[in-house]
Structure I
Amino acid sequence: MELEVTAALVTVFMLAVTVLSARSYRRSGSRKVLIVTIAFGLFTLKGALISYGLMQEEVAWEELLLLALVMDALVAILLFVAVIARKGGA
């Protein structure tokens, strides 16, 4: 039960960070902030999927973990792009 609660709390935290980042994007219009917002959104989605999996009795963990790893890779790519993006897109 502790793992489910922790996963849910982390997911709620990531949702809050995603919302704050989206607000920042609306104010700034910065492409970099948009990319980071999308990355945070993927983290939120990943947390929701894992939380859902933890609450189910039968879960295809191999597929779920593969999906989570792919999402992590996408987040890494997005953050890399946000960091190296030229100032023109800022």
Structure II
Amino acid sequence: MPNLTKEEIEDRITKRERQVLKLMLLGLNNANIAKKLFVARSTAKRHIASLLFKLEVNNRVQLAVVCLKLNIVDINIDEIYQNCRIRIM
């Protein structure tokens, strides 16, 4: 895992990357992130790749762990739960 501080990460990522990150943390895949943000799937994929590079992690799980641990995006367990319930039903 990288040794980046919250401030370093916040300086590295864009507003759009932060939006993509939140949707990823809510469990959306690239296709659904793209639909939600009205962009091509390849654009969503590129944003994820950029986040992986900037945060010096190898996969989405590591990205999620770092961002949740450092509270990079404003997200709470109720949002995650609600999103999961909607997709299951």
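Values quoted throughout were computed directly from the atomic coordinates according to the rules given, and no laboratory measurement underlies them. Since the structure is predicted, the reported quantities are computational estimates derived from the model, not experimental observations. Cβ atoms are built from the backbone, for glycine too; each structure is taken alone.
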Quiz item: Given structures I, II, which gives the highest value for distance in nm of label points 7 Å out along Cα→Cβ at positions 56 and 72?
Solution: I
Practice problem: Given a value of -20500 for helix-only ellipticity at 222 nm (-39500 (n - 2.57) for each DSSP H run of 4 or more, over all residues; to 500), point me to the structure among I, II it was derived from. | Solution: II
Quiz item: Which of I, II yields 0.97 for Rg/Rh (Cα atoms, Kirkwood Rh), for residues 24-63 alone, as computed?
Solution: II
